[in-house]
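Student: Multiple structures are listed underneath, in structure tokens.
Just so it is clear, none of the values below were taken in a lab; they were calculated from the coordinates. Given the structure is predicted, the values throughout are model-derived calculations rather than measurements. Cβ atoms are built from the backbone, for glycine too; each structure is taken alone.
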Structure P
Amino acid sequence: MKILDRYIGMSVVSGCLLVMSILVALFCFLELVGQLDDIGTGRYQMRDAFAFVGLTLPMHMLELMPVIALLGSIVALGPLASHSELLAMQVCGISVQRIRYSVLGTGILLMLVVAVLAEFIAPPMAQYAWKQRLLALSRPGTMLTEHGFWASDGLCFIHVHDVLQGEGPIDIDIYEFDAQGHMKIFMHARKAEIRGNKQWLLKDVDQKIIKEADITTQQFDDLTWNSFLTSKQVNVLALPPDTLSPSDLYQYVRTLREKGVNAEHYALALWQKLSIPFSTGAMILLSLPFVFGAPRSVSTENRIILGSIIGITFYFGDQILGYLGLIFSLSPALTTMTPVTIIMCAALWQLRRL
């Protein structure tokens, strides 16, 4: 039986690697095309674009893994069914149930690989890629740190602790100096809305005006400040949520909620990361009815076409449902796990019919 498990497992892995190479190459090409608009901006050159695409490759693999698992299993098992290899196994006394267990065992290993990739491998590489890209695209006088970024135009320094998708800059420190190098104004704002080109509307502002030995402290609910950073420059300096690992996202969401900041974009990214291993397992399960439920006369090509339709529908449906959940304030756990549950139930129902 170990020989059977190894043979079926290697077939499934080979099929997944074949599909992965095709899909990842396609998505990397599209990513490279998307980077062409930024080439020539700042210090961002073609070699930087190629490095960015290469370093974000594991992230694309992770996002596509459920589709890869479905199509890879069909590619691997379809020819075994069409060439009567599965029938020969049954003639030798190996039950269909035992063959399914061999496939599911490989699926569990793939789920573990996905979990390791999502936590330890893809996020550090993606974060490094994005930081190098941000440094190349950012304006002179900008410095990235572990806690946000610093920017300066000579007499004014600004420290933004973070930039959130859908929220803008948060935890902002502004230092203004006179021509002699003496600090004249310090401001801290909980968040900011960027209006127009460079006009910021600061929220919950603590302002200190320094005149020689006198310090005047004022507080404002809202304060308009003319910045030297545009909304595009600020957004360039924001790391996407999907570059964080699930554990980092969990801690980040907790921190944002403790500060009273909307963290739903990051909660959605967290649940999308957590759902990928389960989606991969569900897709492996769904591939079994394609093989054992279809007649041997059905070609592997037809199985792949139908699997591709289902995989693409799942991929885009999952993305659309997640963002619809943000619009209608639905739980990210509900919107991300619902497609997985549907796939799992459909697979189990088909297997039970068989």
Structure Q
Amino acid sequence: MYDLIIIGAGLSGLSTALACKSPGFSILILEKGSMPRHKVCGEYLSAEVLPLLESWGMDLEHRPRVNRALLSAPNGSFTEVDLPLGGIGVSRYYLDGKLIDIAVDRGVEVHTEEPVRKVVRNGTFFQIESSKAQYEAKWIVSCHGKSRPSFFMDHKPSNQEKYMGVKQYYKLDFPNQLVALHSFRGGYGGAVLVENGWVDMAFMIKQSVFMEYKNIDKVMEAVLYSNPWMKKLITDGEAMWEQPKAVSNFTLGEKNSNLLQALTAGDARAMIPPASGNGMAMALLSGAMLGNKIKEGVEYGKSWMEVENAYSKQWKAYFGNRLWWGKHIQGLMERPERANLAMRLMKYSDWILRSTIRLTHGSPERVKELL
């Protein structure tokens, strides 16, 4: 019997484990794939979360700070702005790998390539069936990522708009202090410099738009290349992978967290539109919040509902406004006419753009409250 089993060894799963690990409290993380591995992700990490990572012993000071953003509309009009907070470019492969090493050093048990098949609540504990064994736990946290899993018995298909994400690394001359965001019909793409001198280029597009072409190369040529900035980014660079990585059929926004009384964090709780620029930070912070609440719940003998309510209240206070603004930014960027008009306004007022960025980000000072 484990005290806690976490499904998923991504950013939110690992941060949950690190936040609630203490002597005598046993934690098992079950991860369906190998780790670390490359994932479809924008790989811009907001500076608001750096104090949290540093408190766990991760040193990212060697990474150059990203302090400028270039944004372009589908018609090619653009603007640059200083980022109020800034961040760093860092790959998921690097970040996940470092966090796993830290978690294992602190006594967290991590099983990779062991997908969960079924989760059943049995009175006061959970029974988990994986591809390799059966486990029991007093608490369970699901950090299953973007897509709703099939291992929960109450799984229901979603009627929300579905999206597809694609990622490729390119070798090209790209400023290390810059993050770029370029919109086009049905979506947008971003670029930031990570390790090895590689530029991470990731884009998200409505699945309905992608299905008009049913091929990544074709949708890039027909849709993404309509934005000259996006075309230049892709055609000027040398692709590092033979084929880009892709993920499909995911939705944005808040998700139902009442899954057999399993707590959730990261994208499993809610996926903020990538245009907001702090998806990785949000995953790390939500996991840390949840880990702290579980630790507090165990210490004071609180029920699942008491922990869920406390976590939900704190989560909404941190992320409620970000999701609202992220949703509206999303709707603006994936519609060319609106995106072109918005760009005309932003070119004449940096204040509008900087204010919008602040509304989708937190601050290092507030994050220190979680430590």
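Student: Using relative contact order in percent (Cα under 8 Å, 6 or more apart), single out the structure from P, Q with the greatest value.
Tutor: Values: P: 19; Q: 25.
Across P, Q, relative contact order in percent (Cα under 8 Å, 6 or more apart) peaks for Q.
Student: Compute FRET efficiency 1/(1 + (r/R0)^6) of positions 129 and 233 (r between Cβ atoms, R0 = 35 Å, to 0.05) for each of P, Q and report the one that scores greatest.
Tutor: Ranking P, Q on FRET efficiency 1/(1 + (r/R0)^6) of positions 129 and 233 (r between Cβ atoms, R0 = 35 Å, to 0.05), first place is P.
Student: Can I ask one more? In terms of distance in nm of label points 7 Å out along Cα→Cβ at positions 273 and 289, which of structures P, Q is highest?
Tutor: P
Student: Now for a different question. If helix-only ellipticity at 222 nm (-39500 (n - 2.57) for each DSSP H run of 4 or more, over all residues; to 500) is computed to be -20500, which of P, Q is the source? Walk me through the numbers on the way to the answer.
Tutor: Numbers: P: -20500; Q: -10500.
Only one of P, Q returns -20500 for helix-only ellipticity at 222 nm (-39500 (n - 2.57) for each DSSP H run of 4 or more, over all residues; to 500), namely P.
Student: Right, here's the next one. Given a value of 1.7 for distance in nm of label points 7 Å out along Cα→Cβ at positions 25 and 57, calculated from one of P, Q, which structure does it belong to?
Tutor: Of the structures listed, the value fits Q.
Student: Let me ask something else. Computing distance in nm of label points 7 Å out along Cα→Cβ at positions 137 and 305 for each of P, Q, which one ends up highest?
Tutor: P
Student: Which of the displayed structures (P, Q) returns the greatest value of distance in nm of label points 7 Å out along Cα→Cβ at positions 41 and 225 on calculation?
Tutor: Of structures P, Q, the maximum of distance in nm of label points 7 Å out along Cα→Cβ at positions 41 and 225 occurs in Q.
Student: Separate question: Which structure, out of P, Q, was P(r) over Cα pairs in 20 Å bins from 0, in percent calculated from, if the result is 25, 45, 22, 7, 1?
Tutor: Derived from the structure labelled P.
Student: Turning to a different aspect of this structure: Given that P(r) over Cα pairs in 10 Å bins from 0, in percent, for residues 33-208 alone, derived from a single structure, equals 8, 27, 30, 23, 10, 1, which label among P, Q identifies that structure?
Tutor: Numbers: P: 8, 22, 22, 17, 12, 9, 6, 3, 1, 0; Q: 8, 27, 30, 23, 10, 1.
So the calculation was done on Q.
Student: For distance in nm of label points 7 Å out along Cα→Cβ at positions 49 and 169, which of the structures P, Q scores highest?
Tutor: Structure P comes out on top.
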